[in-house]
Structure formats: C-alpha cells, structure tokens
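**Student:** Right after this note come the structures.
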Structure I
Amino acid sequence: MSEVDAGALAARIRALRAGAGRHRRGLIVAGGSAAALAEALRAAGDDPLWVGSDPPAGLARSASPADPRSVLGQQCDIAVLDLTDGAWPDALGAVAGAVIGGGVLILRVPRGWGDGRFPARLARVFDGAAGFAATGDAGDPSPPSTAGPPSPPPDDPACLTADQAAAVRAVLEVATGRRKRPVVLVADRGRGKSAALGIAAGRLLRDGALGGRGIALIAPSAAAVAPVFEHARRVAGAIDGLRFVAPAELAVTGLPEAGLILVDEAAALPVALLGQVLAGHPRVVFSTTVHGYEGTGRGFAVRFTGLLDRVRPQWRRLRLDAPIRYGAGDPVEAAVFRALLLDARPVDDAVAAAADPDTLRYGPLDRDALAADEPRLRALFGLLVSAHYRTSPADLERLLDGPRVTVWAACDRSGAPLAAALITDEGRLDPELSAAIHRGGRRPAGHMLPETLAAHLGLAEAPRLAARRVVRIAVHPAAWGRGIGSRLLTAVAERSPGVDYLGSAFGATARLLRFWDRAGFAVARVGLTRGRSSGLHSAVVLRSLSPAGARLVEAARRRFAAQFAHALAEPLRDLDPAMAAPLFGGAPAPPPRFDPGERDELALFAAGRRVYGAVIDLMWRLAPWAVADPRTADAHRRALVARVLQRRPPTDAAGALGLSGRRALNRRLGEAVAAALERVPG
C-alpha cells in the first residue's frame with residue numbers, strides 16, 4: 001500500500017475482530033507511513049499498543065522493541081509491532097502474547113520483508129498463514145473461528161481455567177500435606193501457571209497456613225516473577241511473607257528459612273541448584289514453561305527427571321493446557337510459534353541412539369540451505385534450546401543472519417543433526433584498538449574472548465590474534481557420553497585455517513568442566529562473582545591452534561595459576577570445593593620445596609601430633625601443588641581447597657565436605673598431607 005485509507009483499514013480491523021471469536025487474528029501491513037496506520041487505528045475506536053522504535057504521535061500506549069520485557073504483563077485488543085527497521089524477534093513473541101482473544105496482531109513490515117534469512121523466514125510463515133490477512137487481500141483470512149469446545153469451567157472463582165484451579169490445589173497440598181512430595185507444574189506460555197503460584201501463595205499467607213513461616217520464591221530474575229507477587233497481593237493484601245531469592249544469593253547463603261519454596265521457570269536454572277533445593281527442603285513446587293525457550297528442553301528433562309526419581313520418587317507432574325487469554329488452537333499463537341521455532345525439538349531419541357559416531361559427518365553447514373530446510377532447522381535449533389537455559393528468539397536470528405557466525409553440526413547420513421555448535425569469529429583487531437581494550441578503555445561488541453583475556457588477564461596480544469568462540473554447543477541427550485561433542489570441536493579446530501585459538505565461556509558446572517577438559521581445552525579464567533540469574537561462576541576455556549595461540553594459552557594458564565589459589569581465599573571463598581579442585585588442572589603449580597625440618601613438621605601434623613595452626617604456612621605452600629597433582633585423591637583435593645586455600649573455619653569446611661566436624665576434617669587433611677609428602681620431591 002502506498003498510503004492507508006484509514007476508514008477502509010479500520011473497517012478491515014473491525015471485520016477481523018468480528019469473526020475471531022475467542023481466537024485472534026493477524027494483519028500484515030506492508031509499506032505506508034506510520035502516521036497513516038495510526039490514523040486507521042484511531043478510527044477503529046480502540047486503545048492499541050504500538051511497539052516500534054519511532055511510534056507515531058497521538059497513541060497513548062507505546063513501547064520500544066529493544067525492551068520487550070516492558071510489554072510482558074500488558075493486555076490489549078490490538079497491538080502493532082513495527083518491523084520496518086529490524087526483525088525484532090524477541091519483541092515479536094512478547095507483543096503477540098499481549099493480544100487477548102478476539103483481538104488483532106498487526107505486523108508493519110517493509111516491502112519484501114527486508115534482507116536476510118530471518119526476515120525471509122517471517123515472510124514464509126506469515127504470508128498466507130491461517131488467521132492472517134494482508135492489506136490488499138479481500139475477504140476473511142480464514143474460516144470462522146473453530147476454537148473447539150470450551151475448557152471445563154474452574155471450580156475455583158479466583159481461577160480462569162480448570163487447569164489453573166488444579167494447579168492452585170496442588171501447591172496448597174505440597175504446602176500443607178505430606179512432606180517430600182514435590183510437584184512440577186509445566187505449561188506453554190499464557191496458561192496461567194505464574195498466576196496459580198501467586199493465588200496459592202496469597203491464600204497460604206492470608207490464612208496463616210504455614211504457621212508464620214514465609215514463602216521463598218526462586219527464579220532467574222525478580223522481573224520474571226512479578227505476576228506471582230501481583231496475584232498474591234490481590235488475594236492476601238499484605239505479602240511480607242513472600243520473598244524473592246536470586247539464584248546467586250541461594251548459592252552463597254544456602255536455602256532460606258521458609259515453610260514453602262516455589263521455583264518458577266525451573267528449566268532456566270542449573271540442575272545442580274535445583275538439586276540443592278530439592279534435597280534441602282521438604283516442601284517444594286517447581287514451575288516451568290515447556291515452550292518458549294525457557295522450557296524444559298530434553299537435556300533439562302533428562303537430568304532433572306532423573307534427579308527427582310532418585311531423591312523424591314513420589315513427585316508428580318501437572319500440566320496446564322488451556323490458554324488463559326484466548327481460545328485453544330489460536331492461529332496467531334501457532335504462526336508465532338512456527339516463526340520463532342518456539343516448539344523446536346531435536347530428532348527422536350531412537351534416531352540419536354542408533355547413530356554411530358564414526359559415521360557422522362562433522363562440519364559447517366550452509367546457512368542458506370539450512371534456512372530452506374525446515375525439518376533440519378527445527379531439529380538443530382531444538383538441540384541448542386535443549387542444552388541452554390537462556391535461549392531467546394534473537395538467537396534464531398543470530399543463527400541465520402549473525403555476522404561472523406558459522407553453524408557446525410554432527411549429522412547422520414539422513415542429515416539429522418545429533419550435535420550442533422554456533423561459532424563466531426573474533427579478534428584480528430588493530431593495534432590501537434587492542435591497546436585500548438588492554439587498558440580497559442574499550443569493550444567492542446562481538447569480541448568477548450579477546451576482551452576478557454586482555455582486560456582481565458593482562459594479555460595485551462589477545463585482541464590482535466584470530467580467535468573463534470564457541471557460543472553454544474549441544475549434543476542430543478540420547479547420544480551423550482559417546483564423544484560426539486568432542487569430535488565436533490576437534491573438527492572446528494582442524495578446519496579453522498589462520499585461527500590462533502579456540503575458546504568458550506559458560507556458567508561452570510562440574511559436568512561442563514569435565515566435557516571441555518576431555519575436548520582438550522584449558523581453563524583460563526573463573527569469574528569472581530556469580531551470575532545473578534544462574535548462580536554460577538563463569539569459566540573461560542581455551543585451546544591453541546597455532547604457535548602464537550599456544551604462547552597465548554600458556555600465558556593465560558600461568559596467569560590463572562598465579563591468581564586462582566589467592567582468589568579462593570576471598571572472592572571465591574564460597575565456591576564449592578568439589579568445583580574448585582578440578583580447576584587446578586588448568587592451573588599447574590610448581591612442586592614446593594621443604595627442608596628436612598619442615599617435612600618433619602608436616603609429617604607430625606599428618607600423624608595428629610601438630611595442630612593446624614602450627615603448620616599453616618607449610619600447608620599453604622603444599623596445597624596448590626597437591627590439588628593440581630592428578631595423583632591426589634578427590635577427597636584429599638576437596639579438603640585442601642576448603643580448609644587451606646579457601647581458609648574456611650573448621651566447622652564450615654567440615655560441613656562443605658560432608659564431614660562430622662573438626663576431628664574428621666583434621667584426619668582427612670592428615671591423610672592428604674601424608675599422601676602428598678610421598679610425592680613431593682626431596
């Protein structure tokens with residue numbers, strides 16, 4: 001359209017709404033000015049939400065597409081997403097969710113939808129999608145609404161669906177019924193699970209059902225659980241007993257005192273942290289999204305379901321299916337899910353289990369061919385979603401159109417991906433910019449590895465070298481433990497001519513550190529603070545690919561070795577000793593030298609004839625080497641880390657190691673010292 005006939009477009013919007021029922025409709029507006037579209041919206045007589053970089057004047061409700069979270073929680077009959085200056089994939093999911101049943105989602109797009117594989121994908125999905133019309137089309141875009149039979153009415157007046165009412169009852173039963181029977185609530189977006197948590201929490205607090213003990217709400221961020229607090233406040237008024245706990249706080253201080261623990265968006269949290277909650281409290285409710293990337297990908301489901309079966313075998317799962325804001329089978333929801341691959345899944349387990357690692361093809365994929373192969377794209381993106389807890393729609397755009405990005409995969413003969421990796425090229429920066437990064441004056445986007453090595457480890461040459469960063473890597477859960485991920489990384493390393501080093505950064509867990517170590521990567525840095533949304537310390541790992549890269553990696557290892565033992569004594573004092581001990585494999589220490597008298601003192605401590613304080617200086621010299629020595633037993637490593645390097649008080653160190661107290665701790669330390677003295681060069 002060259003220009004909008006406001007009256008005709010307003011009539012078209014009203015007609016779409018009239019035929020929608022509890023479903024929603026979509027309208028594609030290509031070309032034309034924003035002001036003309038705004039005039040048409042005003043003529044429609046509604047209060048629309050406009051999400052765009054430059055909203056037209058005269059509209060009461062607008063938001064920036066760069067801040068899609070500002071849209072969450074809003075409701076509207078008509079929403080406009082302006083895509084004329086970018087694809088804004090994160091905003092698309094948020095804006096679509098704001099439109100209620102009987103409403104219209106309007107996508108304002110440039111003619112031809114713009115350049116790139118991702119805009120072309122949007123065009124393929126939305127052009128002619130059920131429930132969508134375009135300006136210039138005639139007639140209704142689809143048959144009258146066929147939402148199917150309505151959901152059973154709820155038996156709880158505070159709830160909007162029977163599913164939501166059942167979820168509220170389940171939370172109340174966990175809080176007041178038999179102990180150690182956790183519930184896992186799962187739902188697609190927009191099914192009211194967060195509201196169910198809030199309604200149940202409000203009732204428990206209002207009625208004093210927890211005996212004065214409060215409720216702890218754990219989630220990736222406070223913003224993510226704002227609806228829980230809102231619904232609890234509606235029920236109870238004052239909700240002083242409901243407290244948000246960030247994962248980083250939980251990792252440091254342990255479980256809070258509470259009568260009930262609610263964990264929202266559980267799939268967006270590390271399984272180890274969920275295990276800490278599960279084992280440490282008898283009354284826990286977990287809630288998570290099964291679609292929409294926050295969801296329970298196969299990797300999460302395999303690990304967490306196995307943990308529940310072992311620790312709390314009487315757990316149960318409750319699924320919420322009925323949507324709250326619109327009818328089941330909504331065409332707008334279906335189209336947005338397809339466009340953003342919100343329902344992407346890896347290939348079937350049977351396909352992955354039958355794959356032979358020796359016959360898989362390991363290498364880069366052609367992104368044009370990938371974008372055109374919907375089943376393969378779905379399977380590959382489903383792998384990446386399942387393995388990472390912070391995937392967003394923008395990651396799909398980055399996969400298809402990101403600059404300096406390559407997509408690698410391990411595929412079987414049919415082309416089905418069993419492992420996938422996103423790789424970005426970094427570095428090769430000019431000397432002036434490299435020097436500014438080293439001084440801490442510049443942080444150029446898209447060069448995370450070189451910036452980290454230069455600014456945090458003092459390696460001035462890192463930005464000038466050529467690097468490749470593994471942004472994401474995933475292996476199908478049914479193919480774990482067969483070396484496929486390591487082989488894929490080896491293929492990247494062997495087919496990266498002119499690249500000096502390969503690396504990655506991630507939230508460190510013991511499982512991930514073992515994986516990267518087996519793949520030939522050395523730990524070069526551990527972040528000194530925990531990620532607020534994950535509760536994990538970040539780790540940077542490196543693998544050299546050239547002589548210059550080898551010198552850089554060796555320098556990084558030496559720097560890490562010099563820093564790490566000291567960091568454990570203060571900023572990393574709360575790091576789990578079981579996590580800290582393996583990190584010394586990337587921080588080799590020179591063997592200590594003791595004169596005969598010093599060796600005798602250590603031997604006397606090992607025999608229980610010297611107190612710890614009498615040999616504390618000798619223990620400090622011994623511990624870094626002993627912990628890094630691969631011959632040291634794991635139990636001895638952890639004891640030396642907790643008591644000597646982290647300098648924890650005896651009772652704290654004993655508790656971290658699962659020992660009964662000071663005496664048991666000293667016996668363990670004595671065993672570690674005696675074993676180490678047999679190997680320390682005389």
Structure II
Amino acid sequence: MERAAERAARLRAELNFHAYRYYVLDEPVISDEEYDRMMRELQEIEERHPELVTPDSPTRRVGAPPDQAFQPVRHRSRMMSLDNVFNQEELRAFIQRVEGQVGETDYICELKIDGAGIALTYENGVFVRGATRGDGVTGEDVTANLRTVKSLPLRLLNEDQVGFLEIRGEVFMPKESFAELNRQREEEGQPPFANPRNAAAGSLRQLDPRVTASRNLDLICYEIGYIEGKSFRTHGEVLEQIAAWGFRVSEHWRHAANAGEIAEFCREWIERRDELAYEVDGAVIKVNRLDLRERLGATSKAPRWAVAYKFPAEEKTTRLLDIEINVGRTGALTPTAVLEPVFVGGSTVSRATLHNEDEIRRKGLRIGDVVLVHKAGDVIPEVIKPIVELRDGTEREFVMPDRCPACGGKVYRPEGEVVARCVNVDCPARLFESVLHFGSRGAMDIEGLGPATINELMEKGYVRTVEDLYYLTEEQLYSLTGFKDKSVANMMESIERSKGRPLSRLLFALGIRHVGAHLAEVLARRFRTMERLMEADEEELLSIEEVGPAIAESVRAFFSEPRNLQLIRRLEEAGVNMEERGAEEETRDLEGLTFVLTGGLDSMTREEARQAIEARGGRVSSSVSRKTDYVVAGKDPGSKYDKAVELGVKIIGEEELLGMLGEGRPPALSAHEGEGDGEGERGAR
C-alpha cells in the first residue's frame with residue numbers, strides 16, 4: 001500500500017508536469033505513448049486503491065455528470081467589467097484621465113480574448129473550485145467542467161507556500177475547434193453558435209463534463225483576484241508569477257512606457273489578429289503599478305485603471321453567385337452561399353453558410369445580389385445583408401427544394417423547426433453514418449462492422465442501402481482488406497445473430513429522428529410489431545405519455561417515405577425480427593416510480609438494471625431530488641447516497657430491487673408517495 005501511494009504521487013506529479021509542457025508551453029518532452037502509459041498506470045493504481053485518489057489527479061479531469069444544476073459561488077473579490085473605447089482619441093482621453101490623477105506612469109498591454117471569464121480557486125496549491133463570472137459578485141460552480149480544460153493546472157508548479165489563491169482568466173474555444181463544432185451542429189440540424197465566446201460559455205455550462213471535454217476548450221489567465229501570503233509591486237510581476245505557477249498567459253503581452261507605445265500595440269494587433277489561433281476583439285490597457293491602481297479606484301462597475309480598446313470588424317462587399325444545398329450526415333439540408341471570392345479577415349472567402357431557409361428570408365437575400373460579408377467572430381464567413389441599392393433586376397428569389405438534391409427523396413420540415421431534412425436512410429449523403437449507426441452496439445450490434453469496413457463495402461458497391469448488409473456473401477467479404485477465413489465467418493455469424501434482435505433495437509437502428517434507445521423501447525412495448533407501429537396514426541402516437549407532437553410527426557414522416565417502407569420489407573425478407581418478443585407478458589407494476597442507481601451491483605450492470613426497471617414502467621433518473629422514490633445503493637455508493645439521506649429518500653439495496661423486479665411488490669415508500677419526478681425531458685414534447 002505504501003509503495004502504491006508513493007508511485008501514485010510520483011505519477012501525478014509527472015503527468016501534471018508533462019500536461020503543462022504540452023498544453024501550456026507547447027514543448028512536450030515525452031512521447032504521447034509514454035504519457036498514455038503513465039496515465040494508464042495511475043488509473044490502475046487508483047482503481048485498486050480508491051483512497052489514494054486526490055483532487056489534483058489528472059484522472060479526475062473528466063468525471064461523471066454532476067448530480068444537480070450549478071451551485072452559486074460568491075467571489076472573494078468582485079469580478080468587474082471594463083469600460084470600452086473605440087478609437088485612438090478615446091484611448092488618449094483614458095490615459096489623460098489616469099495621468100491627471102497619478103502623474104506619468106507605465107502600462108501593460110494585453111490582447112482581449114473573446115471567451116468566458118472564470119475564477120479559479122487554489123488551496124495549498126491544489127485546484128479546488130472554478131466559477132463563472134456571473135454578475136461579478138456571484139458566479140456558478142463549474143469545477144467539474146473546468147477540470148476537463150487540459151491547460152488548467154490541477155496543482156500549482158512552484159507553489160511557494162501560497163495558502164489561498166484566486167486566479168482570473170478567460171476560457172475560450174480555438175478557431176479551428178469552433179469551426180468544427182459549428183459544422184457538426186449544422187449537420188445535426190442544430191443552430192450554430194454565433195461566435196467562439198458563446199460556444200465557450202455554453203460548453204462551460206454543460207451538465208455532462210464529457211461534453212465539455214469534447215469541445216477542446218483552452219485557458220489564458222491574466223490576473224490575481226485574491227491571494228494570501230504574497231504581494232506584488234507591478235502587474236508585470238503578477239503575469240510572470242502566474243506563468244511560473246503553470247498557467248498559460250498571453251505570449252503577446254507587452255510593457256508600454258507611454259501613449260505612443262500603447263497606440264502602436266493596438267495598431268499592430270488590429271492587423272495581425274488573424275495570425276492568432278483564438279479570437280480576440282480588442283486590447284486591454286492596464287496601469288502597471290499596483291499601488292497606483294489603489295489610488296485610482298473603481299466606479300460601481302469598472303476599474304478606473306484599465307480600459308478595453310475594441311477592434312473594428314472587417315467587412316467587404318462581393319456578389320452572391322448562387323445558393324447551393326448541402327446534405328449533412330443526419331439528412332439536414334443546409335443552404336450555402338457561393339460567393340465571388342473576396343479577401344476578408346485574413347483569408348479568401350468563396351463560400352458561407354446561410355444556415356436555413358428562414359435566415360435567407362429574414363436577410364432578404366437574392367441570388368445575384370451584391371452582399372456585405374465578414375467573418376462572424378472573425379472566424380466563420382457570414383453574409384451580413386444585401387446591398388439593395390445595387391440591384392439591377394436580374395436577381396432571383398431562392399426556393400428551397402422539396403426533393404433531396406443527393407437522392408431525390410422527399411424533404412421534410414417539421415412544424416416549428418427551421419431545418420429541412422431528407423428522411424431517406426439510404427441517401428448517399430448520409431448512408432455511411434446510417435450503416436455505422438445501424439450496426440453499432442446499442443442498435444443491431446454487428447461485430448466487426450467498423451468505419452474502415454463500411455467504407456470499403458461502399459466503395460466496392462456491395463452496400464448501397466442499409467439492408468444490403470443482410471445480403472452480403474462470403475465471396476464479397478473475402479475481397480475486403482484483411483478478411484480471412486475466421487474474420488469472414490465471424491462477420492457472417494454476427495450478421496445472422498443480429499436478425500434476432502428485438503424490435504426496440506431495430507427501431508433505434510433505423511435512425512428515426514427523435515427516437516433514441518429509450519423511446520424505441522417505449523414504442524416497441526406499446527405496438528409490439530413493426531406492422532402495427534407503421535399503421536399507427538398521429539393521434540394514437542400522441543396517446544403515449546412520452547410522445548409529443550415532434551416525435552409523432554417524425555415517426556409518421558419516416559414511415560410515409562416509400563424508400564423506408566421498402567427498406568423494412570427487404571429486412572423482413574432477409575429474416576430480421578419485426579416483433580418485440582415477450583412484450584405480452586410484461587407487467588407495468590413500477591409505473592410512476594422514479595429510481596436513482598448508485599454504486600456497483602453484483603447480479604447485473606447498472607444499464608441492465610435500468611432496462612429492467614423501465615421494462616416494468618419505472619423511470620431511472622441521474623440525480624436525486626425530493627421527488628425520487630427509491631435510491632438503489634450498491635457497493636461503494638457515491639454522493640447520491642448522501643443526498644438521499646439528506647432528503648429522506650427511501651434507500652434500498654440490490655436484494656430489495658431484485659424482489660421488486662421479480663415479485664412486483666415495492667417496499668414502503670417515503671413521505672412523498674405518489675408524487676411524480678417531474679424532472680428531465682419527455683421526448684421532444
């Protein structure tokens with residue numbers, strides 16, 4: 001045990017150091033493989049000895065979803081806003097006001113990062129809490145999400161016996177990550193983020209830290225909000241100390257002796273901002289000496305010793321040559337502007353997303369217009385508006401097609417939504433994703449059907465539709481790269497086994513919009529056969545508690561597409577099961593009861609327990625509230641157990657749960673018997 005503790009401590013220190021070298025300095029000194037090896041070793045030690053886990057362990061960067069919404073956090077000192085100036089004349093006026101009170105002085109110039117302000121609290125050198133700016137006095141606790149930001153040190157380097165420290169910084173999304181996130185959102189029919197700042201702020205407030213981790217956020221720190229046991233003379237010293245502790249600071253901050261040097265810094269970065277990997281919207285000018293800051297003080301909302309110089313946005317005119325339709329992997333139809341190439345914001349722009357038909361109507365765009373363009377957030381090309389005065393009568397209105405340009409299938413736009421979609425699962429633009437999802441573990445679970453195999457099957461013409469999977473021959477599989485006797489036999493056997501999956505798995509595999517794994521189970525239990533579900537009208541679908549108008553409309557649209565009906569017929573001909581077997585015997589004796597699972601179970605996994613509870617009509621929630629009926633506590637229960645005790649929620653063990661599932665006799669409820677949970681979403685109602 002002692003050796004394990006020593007080894008874990010050494011691994012934590014080394015991993016935190018190498019994370020600093022990689023994510024902050026961009027100067028790694030070990031290979032990715034070596035870093036991953038040490039991380040795996042630390043994970044194994046902590047799994048064997050959970051008592052050795054510490055808050056600064058790099059394995060804690062991505063945890064489980066928090067049990068509740070974000071809690072309020074009061075800042076040790078107020079996080080103030082900055083007053084803005086928009087030109088050199090206003091900047092000079094700021095300097096004159098400062099020096100009129102304290103005499104000639106020097107300044108620090110920093111780039112103003114367009115992100116989300118945060119406060120990071122360290123106690124005895126260890127990161128313990130992170131909060132959003134909020135109203136400047138009180139923010140929201142987003143500690144779990146901030147742990148996923150890899151440039152954030154979980155333990156200070158060279159901590160120098162600092163007992164309590166609050167660091168101020170800006171969490172941001174790099175330009176490339178922002179562009180990729182918006183591309184994915186548009187393909188999925190979600191509205192794109194307006195700018196990297198909104199994207200960063202939205203990512204910080206995700207309820208699941210794993211979502212935040214996927215967003216590739218970064219962090220630059222610029223100020224000490226509160227500190228015990230150490231003092232500084234200038235802001236330059238503060239920035240140097242912040243960097244020495246292991247935080248990333250802007251590599252472009254500069255000392256300025258006078259107004260001329262400040263103006264030169266601003267002019268330089270107005271021209272050079274396109275070189276940066278992140279978005280900036282200005283420069284921050286601060287008095288360097290901290291004692292002079294004390295003398296200058298602050299207004300009710302902003303310090304008198306600092307100001308933000310806002311950079312102007314670059315705009316250009318060009319011609320809208322055409323509007324093309326792109327079909328994303330989810331079937332979303334996105335109109336895209338084809339522009340006469342124009343250099344704006346540091347690069348040549350020839351295409352720009354128009355998001356959806358309503359956006360085109362709102363802006364009043366016509367094909368052939370001279371239009372004003374810029375880069376939204378200085379990153380994404382955007383058409384701002386048409387120059388109506390330059391129209392000559394040759395411009396024409398855009399008409400959204402009623403047939404998919406990729407496959408000719410019917411285009412469907414749900415009521416109340418802005419995105420039109422192709423509902424044909426075999427549409428060439430979405431076939432790869434359809435097949436990948438169809439064969440995935442939660443769907444039909446066809447082992448060996450990975451991305452490379454699917455690509456090759458499509459390239460060779462063996463899979464042109466989803467159901468072609470069930471008509472593959474051994475001869476075709478032998479022609480695939482790396483497929484020998486055993487892999488061919490395994491694939492054929494796996495395809496054959498998948499035919500027996502229950503109807504709920506097939507419904508999920510078909511990729512019907514809004515129909516996830518849980519709702520697929522609900523529909524399968526209600527209708528029991530594919531034929532019966534296909535015959536159901538919208539009124540019958542809406543009679544199901546968990547089905548709202550959007551879901552009902554989506555299901556009906558799917559089954560009204562002739563190509564999808566052909567798909568189902570061919571699957572049935574191939575021997576794929578079309579029934580929810582055993583549905584007739586199901587009981588619903590847990591209807592209206594809400595369960596929360598915590599800790600490990602011996603007789604089943606937590607996922608199997610969830611499915612068993614839901615099969616009997618119960619609901620499984622991820623968080624404990626006063627409306628929870630039962631908390632099922634297995635081995636090593638977590639904070640949900642403590643929450644249940646605090647709220648007086650009934651706690652049962654695995655044996656009692658098995659009794660409920662096997663005999664249908666729930667133990668006595670707590671004081672709120674009969675209340676519904678009322679939490680979470682109900683489909684897309």
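Just so it is clear, none of the values below were taken in a lab; they were calculated from the coordinates. The structure displayed is predicted, hence computed values, not measured ones. Cβ atoms are built from the backbone, for glycine too; each structure is taken alone.
**Student:** Of the structures labelled I, II, one was used to calculate helix-only ellipticity at 222 nm (-39500 (n - 2.57) for each DSSP H run of 4 or more, over all residues; to 500), giving -10000. Name it.
**Tutor:** The read-out comes from structure II.
**Student:** Any idea which of I, II comes out highest on volume of the Cα convex hull per residue in Å³, for residues 221-604 alone?
**Tutor:** That would be structure II.
**Student:** Tell me which structure, out of I, II, gives -0.47, -1.04 once log10 I(q)/I(0) by the Debye sum over Cα atoms at q = 0.06, 0.09 Å⁻¹ is calculated.
**Tutor:** That value comes from structure II.
**Student:** Give the label, chosen from I, II, of the structure having the highest value of distance in nm of label points 7 Å out along Cα→Cβ at positions 93 and 413.
**Tutor:** Ranking I, II on distance in nm of label points 7 Å out along Cα→Cβ at positions 93 and 413, first place is II.
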